[in-house]
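Alright, structures below, take your time with them.
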Structure I
């Protein structure tokens, strides 16, 4: 893989503090999901507390032809959602290369 590309992605992640941003946003989505879909939330998480839930970085991608046409390249950050170490879904954030947040996806499978 091209070293300049890898350096760009690493530098971008560091400059944008992207992992911390994503983790913060994930927990906001988690709480919004709990509030908006309490019945479904209870079925998925039962009586488990928040300490049993974690996210693990899956990948960081530069997307030049993303299915949602944002009009310019984007960077996509994907995480696995784990409940007691078992994957139950995924979380994705999408940004423009200037760090502007575009969209997020919180999916329980």
Structure II
């Protein structure tokens, strides 16, 4: 199992699965994906790399999904970043901020 995400029906779908295609039933609306990691210390959700099933998601589409809050509620309060790097260690050093952490 691995921490994987996809964009499906304009939603960010996150899970711990063997394959990206296991995250949804309607695959025709899937627009790429990758891997994820939550750093609890910095309260940051890292979205990185690409899906082996669907390829890399379009950055602008991912940004729109995040800005619209179209994701699990538990992730809405986190800082969300994206990196094209394949390795998490590299992604944690070189990324683009999609959303800053919410302060409630």
Work out which structure the value 13.4 belongs to, where Kirkwood radius over Cα pairs in Å was derived from one of I, II.
-> II
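helix-only ellipticity at 222 nm (-39500 (n - 2.57) for each DSSP H run of 4 or more, over all residues; to 500) computed as -12000: which structure among I, II? Show your work: numbers first, answer last.
Values: I: -12000; II: -3000.
The read-out was computed on structure I.
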Per relative contact order in percent (Cα under 8 Å, 6 or more apart), the highest-valued of structures I, II = II
Distance in nm of label points 7 Å out along Cα→Cβ at positions 2 and 42 computed as 2.2: which structure among I, II?
-> II
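Readers should treat all values here as calculations from the given coordinates under stated rules, not as data from a laboratory. Model, not experiment: these values are computed from the prediction. Cβ atoms are built from the backbone, for glycine too; each structure is taken alone.
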